[in-house]
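Structures are listed in the sections that come next.
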Structure 1
């Protein structure tokens, strides 16, 4: 008999993964080249070449008993120091290795943070639309997420709704910018207002409320936008990061948590996160890839690849009459469904071998998400199928007859 928790998780199983699996099945029938799978954020540009050489060098030169052995649950000290100094150079922070915990990706990082701070019945405020797995991560510890609606013109958070979302049970606010699924970057004004509200609520409830910043897309920004680091806005900030997107390493599951000294009870917070790493069964982040990212911490993925895809897809779809939010970062396009029930739209798209993810999976119905981290050739071939889909819904635009 399955546990009640896993039964609930199965019932709400990831729509993203389900569509990805459906894409594999469709490819077997019609050929992978004829399937336009925009479901999963799986990078289609390879890791930097230097990373391959770093792996080879480590395997050749390092003592294998050390390279593949245990270390502190927080990770190798020299790896954590390399990351701390990189952040200090880029963002003016004052981290040392003691402020960094290596994690099994961003998901592992969020789970160990939640394990450390959440009690049953606690609430975590999230800004819709949001990565749907946040619900499951909170539920792992008998807590829940409280969604805050966006401003539907800008997809910045609605600040009045945010201020009204706090209760006695609010333990944290979870933020993701650049945002998955919209590609929106929360503005400086937005972040200052979020910090003001958080400070006010801390005074009101006479306890700390942590801001948890989930940052797997930090380096993927366009049009002159700047990478940001949110500890400058609010002292009780915990930063979670993944190298999955910035180095095209999603399957390696490597990331980190950064906690500034200024955060409330930072020493015990870091100690708790380290213990949670062990007690949740991660024990430590993978040893080899820890050392690899320490050597490659200044490398980046091919941003031009994503930028070209972004422009081609956004211009192509808006030219067909679709309403889209222009992404400022990440590699997702947020498209308004031409009908209220976006599930109908998603199903209609399948007739043209277009695989989209419904917005309700992100807590925001009426929209769909497209992950444009696929080949540019497929992006441009997909526009002919999108033109057929647009015609089915009576949309008109300059490219409708593409």
Structure 2
């Protein structure tokens, strides 16, 4: 099992580039199941979750071909409409193939998904939506079985709770349904918009992506397309916080500052200077003293839950007390005890964490519990005095492409070792 050994106390300086968004690439790969023609996806990040999704597509009968840094996906002929447990046990996004398989094949059998243990992420909203579109749903032996032998029919779907993957799954299913589908209280994340743009290139008729109401007019068939995945806003945000927590300065390239409005606002309030150099580049410069700032996670365009752990690491170095509220996932404070091992002063009170900043962090052996927790520990390690060893970094590999190489290129001292 791999570990990262980090020598802290070095400000990060230089240029760092952001990869394509994992959370956009996963639904884009699932969308390839909607057509027999070839879909070419550019800027696919080389992370573990993407490899798992490739294997899942190949299991269903797709041909996935790497080509000049892109992926070409073709799903001609009959499909095997199943996602077995052994393939999906490590990845929550496997539920994204449910809608496309039912829409095109008329049936699907998908194992209940796995992923990070950060809280309940039920797919009941996916299933409710598919039932509204005419699918019959059964759950048994750890699998979800959905069938629509006569095809799906458009309908009106209201999400009781905003769900990103639910919005994406049902938007894909609706593209091949008979008639119009309206998704209300839909997720507005940039990844949803990116998926809608891909589906439109494939021949879908979609309006309202990026708003709370999305309208999809079903078509007979979709065709091939070429599409470039948007930059990963969570990776970009992680690097922005890395500059701040280490007292450095980074130029972050191939990003979309417009997707990071809530984080940029908090960085400014904390005393960090952020300059948008152009639509795809920003400079983040630390100041001698960070100021404590309260934060609450919210659905987009609010502060992303996927940046909460990283922000908390930064607040351990800030002057004052900050209160961080997690409103999306109930178990997303598992990194707190590891930060405390490094010298942080943090108290958990229900769904909020109270952070007393300006504490000196010192290196220590720590264990990553999930993807974003591992990123927070890496940030803390780079700001700490001495050596930190981070165990279970396979979590990190699920969502960050060559992160230790990128950080080493801007001054971090990070080494990967294998037991």
Structure 3
């Protein structure tokens, strides 16, 4: 009975995957709940991924609000009280392999793929110079600018006394039909090195001419840059741009009523002069009202992914634009502390992701306000003058604006 043999093999493999997540027998399960951190939280979340309660296995050790929601879903499916708290009994159930799975639970491979011997992990203490608590270069550092780049491992770090950028490349090939490659940047900025907008310069208007994002980044010597909402493309197409403020100046403000717009819905991500970010409905304020509130830049695209530390209303709808694309999103963890997420797509090595994937990823990294920006062919990530998410600049779509962090003479001007 070959069918029965395959079923038994798959079951054994699934059991081994669960056993890999098990803590040592001598350990006791501590009760886990929202706000807690630790390796045991990460083990639990990864075990729940194999049960289908998370959409990615790129999970950290933070027990967030999303984690509590997933635990409540697991409790409901298993006939337990929906507390959102993972007590010892629940953890035993998860690691036993007997918990009820969801329909989206990943299927284990019939034949495990041998993995190469892992390289020693990246040890920042051995590689990086002295740093402050914020991650900036410490006063005792020998230089006022530091760059670390390891293309093979996918790690790039840039430090100054007022800016810290940690850029990493990740990949997920567990689904052979839909592999994913993405970049995460943890950015600690400051009043001396703020998030800054750069617009193309035309004869009459800023942000209406087109330029390669690489050329625009090089021209301004930007360390880390990304294509943002590309509002000028809508402007040139005689479409409503959304409320656009850049570097404290009103550019455009024709928008749509909240909930009436198609994709993009022109919701707003506002950057304030104190380094904080806040998301708003498309018609929440006029451009002048934003300026009066202390807003430096507004980005009009959408949808909002994270608002007030929770998934936005659109991320709770199963039918909201569910297709894979290259994506770009940015959010705030706290003032001057940002998280940038760029996903490759439309290529053999990466098929792109859903919007919900972006939102859940950002929430798991502590983002409290975050929004989706222009993706697809506009998606561009430029570091030290080099394009990171496309094979060459020939694949790049020209844009009308970029946003970035840091200015350095190390960036080639041409």
Entry that produces 19.2 once mean count of other Cβ atoms within 10 Å over residues 164-171 is calculated, selected from 1, 2, 3: 3
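From 1, 2, 3, which structure was helix-only ellipticity at 222 nm (-39500 (n - 2.57) for each DSSP H run of 4 or more, over all residues; to 500) = -6000 calculated on? Working shown, then result.
Details: 1: -13000; 2: -8500; 3: -6000.
Comparing all candidates, it corresponds to 3.
Of structures 1, 2, 3, which gives 2.6 when distance in nm of label points 7 Å out along Cα→Cβ at positions 140 and 172 is computed from the coordinates?
Working: 1: 1.0; 2: 2.6; 3: 4.1.
Label of the originating structure: 2.
None of the figures in this text is laboratory data; all of them are computed from the coordinates on show. Everything numeric here is computed off the predicted structure, so don't read it as measured data. Cβ atoms are built from the backbone, for glycine too; each structure is taken alone.
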